[in-house]
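Following are the structures in question.
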Structure P
Amino acid sequence: MNQFMLFTPGPVNVAANVRLAIAKNDICHREAEFDDLLAGIEHKLLEMFEIKNKARYSAVVITGSGTAANEAMLSSVVGDKKVLILSNGEFGERLHKISDIHNANTFLLEFPWGQSIDVDVVKAFLNTHHMDVVVMVHHETCTGMLNPLQVIGGLAKSHGALFVVDCVSSAGAEAVDMEACNIAFCSSSSSKAIGSYAGLSFVVGETAEFEKLKHNPVKTAYLNLATFYAFMSARSQTPNTPGVPLFYGLDQALSNILLEGVSNRYAKIRRRARLLRRGMAKLGLKFLIDQKDMCSVLTTVVVPPNVDVGRLRQKLRECSIVIYEGKGCFKNKVFQVGNIGELSNRDIRVFLAALGEVLQGFQPVAQEKIAAVPLSPAHEAHDNSGVYAPAIAGT
């Protein structure tokens, strides 16, 4: 079977040395070899996040997807306190659903998909409601929107709240300055911009905040973050049997990033995104959000009125190219093109040529313009003045 070029935000095409790494010798996870492997991964994670004061931070690795890391944070960090979820897309909504299961005092500020989080609205809410924890997605993958870390982190700090961030699809591609942005905990995954296989996630956080978790009520057995930290800090171990080959893959992927240089890695991904966006714009395609608001990981493209997304994806698959389709209120209205993983500039040119040929195969619609993508009623809210007012929920 021919290898697919994965123009997706994850999983991605992995480097050859990552593919080889998962086939290393078998080891027991309760022996010194695994202790050394996990300790090395923790050090490399802190290096990738460019943390200056490494003694102040720790990292744990979980055998599970990025959602597992998010559930570990939301079930372990909040305790009986009040948590505010900021959402402007699918993954913000997922954070809210998870928190609602574990935390009785969960509140939601919901903004429309494809629109920025309104900082003034968040500020006004925090001025009138005491919150202990503020949670946000950094890169909202369903739209490609990059949400503001430093501003929201500053607001959380000024109101005495912990700041917890889902960095699942941004870590390894975008700068996440935990110290400057006052981030207490953040999560990510092995299979996206970091460039390894799916199946591992991790949480990086302030060591002092990890230490406090043992005093919180236990709400989950497998995903209890306090237990992961206790095993990691005491003996560089995991509490349950880990996916050892995946740890080898993650270790190699992190080594690749550090060898290349973190800033060089970010710059390369940005160059790919620019190349991709210039090429798609030349094909007459329009983007869902302004480029200044986009993450460098992917581009969300408005579907022309004459194009069927299913047929478009199938025709590209026949060229060994895989792209994402839209979700939720954007289903059949957008498609998404990622530019992470082992994709070269040549691969991008091949993709653009194939996309151009496939688009030409659709019958044109005369005198029609590409309409703005409407939001579903569930994601629209207005006050009597016609000015957007966020949905506010609390339990």
Structure Q
Amino acid sequence: MKYLIFLLILFSCSNTAINEIDHQKIEEDLNEIISDLSQHYIYLEEKNIDLDCIKSQYQKQISNLKTKEEIILFFEYLLNEFYDSHLILNTNVKASYRLFSPIYASFVNEKAYITNIWKSQIKTIQPNLIGAEIIKINAIPIAQAIQEFPTYCNDKNDPKVKTWILNKLLAGRYNAPRILSLKLVNNSTLKFDLDQIEFKKNVPLLNTHIQNEIAIIRINNSLGNNQLINDFDQTLDTLFQTKGLILDLRNTVDGGNSYVARGIMGRFIDTSLPYQKHFTREQYDGNPVVERNWTEYVSPRKKTYTKPLVILVGRWTGSMGEGLAIGFDGMKRASIVGTEMERLAGEMNGFSFIHQNFGYRLSTAKLFHTNGTLREEYVPSIYINQTNTDKDEALERATEILNQIINE
């Protein structure tokens, strides 16, 4: 009898996860996110993703969902269909993909090459991986890994989609290895474990040092922390005797908010200036769609730092970091040095499911440089090709540029 009771309890526990899943509610949430994408996602036309395909492909998966983790991955993969790193759930699980990798790869003649490494945030990395061809990820050939990436409705032969998926594979899942099979520029081969890379630990919101009368302020991924304005003010107030300043934004990978960005920019101007443009579409109660455009200004505050300024950016300058770069450039207040940035597109807003206890973020407005260039398409006029990781090439070049401006 006791054995029978034990079996009944065991059977009951093993079916708890299944019994708790209401597939009708998941379908309602699927309809909700598709509706929000169709009405609010500002890049929907550019992405050229068939929402009917998404609805069909994901609807037939619902009956197979048995756990909370599977539900989260179900919606995570749906957002990945749009190959847009700004579209994210407000939660993740161990099997979720990370948002970024410490290396960036590009395709050249159908081959994947490492083109950028997060030098400013990595302690050491040997050997030099710049220019290495990525042959396999976790023993799977690149082309196969891309085709097996869990999306169904995007065109995996499209160069933009392929590149996005490649770098998502390099980001990898939290609970899976990331072993790269590489062919180095000297034709030697190497297996490289991305998870063995050691990162610098940044405790303060910013770091600063002075070298040959040039100040360098490094923002430590804190553009979303409102306290940064106070810390920045206190730091800048001690630097007015310097000849120039480098603002290093290469570790702003998580973005931030415009309150902090405007607080920083306001210290370098003495009159209100436009720093970015916005574009969105509005529609209410089934009435016609009306476009809305506006220009956002930044106002001066406190004592103005008037010395020459260089902004340093890279592949891990994200969202509001990108906004700072185009803002300083648009105000003609700084020289921008570096590479393409993270290319996190648009202004974000949060949305909720009907039933799930987590939400998601969609881009609802496009953001532009004051010259009309989309923020995510902006490339610094002073471009730095990374060639090795033995030294900080970008910082060295930024210092050279600043000295040239000072001595003009």
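Overview of results
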quantity: Structure with the greatest value (metric relative contact order in percent (Cα under 8 Å, 6 or more apart), set P, Q); calculated: P
quantity: Structure with the greatest value (metric mean count of other Cβ atoms within 10 Å over residues 145-152, set P, Q); calculated: P
quantity: Parent structure of the calculated result -9000, given that helix-only ellipticity at 222 nm (-39500 (n - 2.57) for each DSSP H run of 4 or more, over all residues; to 500) is the read-out and P, Q the choices; calculated: Q
quantity: Highest-scoring label, criterion being distance in nm of label points 7 Å out along Cα→Cβ at positions 73 and 241, among P, Q; calculated: Q
quantity: If Rg/Rh (Cα atoms, Kirkwood Rh), for residues 57-288 alone is computed and equals 0.97, the structure in P, Q; calculated: P
quantity: If P(r) over Cα pairs in 20 Å bins from 0, in percent is computed and equals 28, 56, 16, 0, the structure in P, Q; calculated: P
quantity: Origin of the value 55, where percent of Cα pairs over 17 Å apart, for residues 49-136 alone was derived from one of P, Q; calculated: P
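The numbers here are math on the coordinates, done by the rules we state, and not lab data. Worth saying up front: this structure is predicted, and the values here are computed from it rather than measured. Cβ atoms are built from the backbone, for glycine too; each structure is taken alone.
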